[in-house]
1. Where does the value 27.8 come from, among P, Q, when mean count of other Cβ atoms within 10 Å over residues 246-253 is the thing being computed?
2. Out of P, Q, choose the structure whose coordinates give helix-only ellipticity at 222 nm (-39500 (n - 2.57) for each DSSP H run of 4 or more, over all residues; to 500) equal to -13500 when calculated.
3. Mean count of other Cβ atoms within 10 Å over residues 110-117 computed as 27.0: which structure among P, Q?
4. For percent of Cα pairs over 25 Å apart, for residues 22-181 alone, the calculated result is 42, so let me know which of P, Q that is.
5. Starting from the value 23.2: which structure in P, Q was mean count of other Cβ atoms within 10 Å over residues 238-245 calculated from?
6. When relative contact order in percent (Cα under 8 Å, 6 or more apart) is compared over structures P, Q, which one is greatest?
7. Can you rank P, Q by mean count of other Cβ atoms within 10 Å over residues 118-125 and just name the one with the largest value?
Structure P
Amino acid sequence: MAEIIKGNHAIAEAAIRSGCRFFSGYPITPQSEILEYMSWRLNEVGGTFVQTESELAGISMLYGAASCGFRTMISSSGPGFSLLQEGISYLAAAEIPSVVVDLMRFGSGLGDISPAQGDYLQVAKNGGHGDYRCIAYAPASIQDVVDYMNKAFSIAEKYRNPVLMACDGTIGQMVESVVFPEMYQHDPDQFDWSIKDQRETVHKQVTSKMYYDYIDEDYCAHFREKYDAMESEAEWESFYAEDAELILVSYGTMSRICRDAVLLARKDGLKLGMIRPITLWPFPKQAFKAVTPKAFLTVEMSVIPQMAEDVSLAARGIAPNYSYTTGMHYPDEVRIIEEVKLVLDNKKEEV
């Protein structure tokens, strides 16, 4: 049955329905309501909630709980998400599955609490140290968050790796109708790597694979094979892209406006299409190989082109790519079409 719910509450409830029983984190706008919801809801299902003294403490506690095989989640935003990066890289190094939610804000450094898409590079290219990758889902609606949350946990366990849920800050603050799945019962004792599992003669260790499990060659081969396999998880949506003269590339809530722009342009005889990356990493390069437009236009809520760099790489040899960055603002469909016409009239500079 559908219900009306605020995005932050839906993120938390979706995690609980997916079997999450441990949450540690620190409040920061615009995701603080996730903590508020978890603080009472986890208690109802026998889980554990900890409001930590900092984001560093939160990701460290998450490491401990996830090491025991529990489904765990932490959420943050802006500079708080930056503080999680070391812990995320440690989770990846030790091959500990977990889900990290980022409600993206506007600007660099402290930035602004306004919702935007300023964290693309940090999400898609890693913000922590060293050689690791995280699959990153970019929902476009509250229902998307609900639908992908259980998959995020499953993928994290499949590859023994943290998974990111990269949401526009808007998703946390808006209200929509959603349908939740039934409660999933997760068994933390099912993993032979978990330190919660029955102890053997050899003491179990959950730590960096480099120091305890591999010599250098094996370490490199293991993680290369793993991240190559993760490339197969790329997801995207193509919308009127097959015959498009120009293709918009956008993700998250911005893609909803781009979709409407495509429909409006088509009514006026302009063959516009859209590719929406659902995973920011792995980036859906395959989507670009199936189309033959005159140009691509990347539309994103940031100050400088961020995803546009990946679009240019994916579009190389197919068509030039141009950028339209909107800052913290949502343009309407007419404004997007104006940018499209500038591209088609050769009045914009290629990325």
Structure Q
Amino acid sequence: MLVLGIETSCDETAAAVLENGTRLRSNVIASQDEIHSQFGGIVPELAGRSHVERIHHIIETALKEAGVTLHDIDLIAATQGPGLVVSLLVGLNTAKALAYSLDIPVMGINHLEGHVLAIFLQEEVPFPFLALIVSGGHTDLCRVDGFGRYRILGRTRDDAAGESFDKVAKMLGLGFPGGPLIEKIARQGNAEAHNFPRAWLEKDSLDFSFSGLKTAVRNTLAKHQNGSPPAEEDIAAGFQEAVVEVLVRKSLTACRQESLKRIVVTGGVAANRYLKDRMTAAAQKEGIDVFVPKPVLCTDNAAMIACAGYYRFRDGLDSESDLFPLDAHPNLPL
């Protein structure tokens, strides 16, 4: 069974061909970093226009690399949310048009479900497990009991972790996207040079909050405006340490509360090596196994969308409902 996956939830235009849920025959991703970097963040209108310009070429490239044609495809899976509505519409409407013309089924896929299942493109993780979905737009803790069986345990109340990385990088004048840049200079910094706050919220809460941390970084920089500026590598190291400590401790708390012995860390921020190392070391002390997709499967990609589509179709899980029909839903819940 060949699944064509299409992903346009934000600023990556991506297409992939997946065979029988495990063999990834192609995975093509076109980044828009060069478009948005001058603005220090995603400009939705520019993202939508870029998707329109690139989507057909990206799909053609994915099919060519897979050695197949559109007529060989059995199912099309496309992201329907959450994300930027101007971006989502491009990929989803392209998928619907192709499926109609080919007379094959099309499924709308939750972007977060794609992140959760990305690990299955690499290895099979036994259910149940805890998924930490940590990206530019989301920071969620989710209990996963099977394909299509998800329960949110905690989520951010304000900024997502990845969004905070981008904003702090902008404050430091590093550029966009901020995650890799913060991680790079943090290696040379002293994480204890600044006492940045950790938002633990209520006792036993599994929710996150990073807005206060972001404000603390801004205040630290403002204090030194008329004097010698603090070393940017120390700011980066202290900020990264604060984010990672909260992510790790709340993930382990969730495992204790839910009696889980496996954690899947996924999403764009999961490509951060420091987070992976800290999570693995802390989890091993409690007999918990940690699984992280390789970086290309952590960031937004169509392979994970094809994977989610394959399992939904295989298990007869219809993606369409009266509440969420097959249309773009920017705030689609998992």
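Since every read-out is calculated from the coordinates, none of them should be taken as a lab result. Please read all numbers here as calculations on a predicted model, not as lab measurements. Cβ atoms are built from the backbone, for glycine too; each structure is taken alone.
1. Details: P: 27.8; Q: 20.1.
The read-out comes from structure P.
2. Values: P: -11500; Q: -13500.
It traces back to Q.
3. Working: P: 20.2; Q: 27.0.
Only one of P, Q returns 27.0 for mean count of other Cβ atoms within 10 Å over residues 110-117, namely Q.
4. On the way: P: 21; Q: 42.
Clearly, the read-out refers to Q.
5. Working: P: 17.2; Q: 23.2.
This value belongs to structure Q.
6. Working: P: 17; Q: 24.
Top value of relative contact order in percent (Cα under 8 Å, 6 or more apart), among P, Q, belongs to structure Q.
7. Details: P: 22.0; Q: 17.8.
The maximum falls on structure P.
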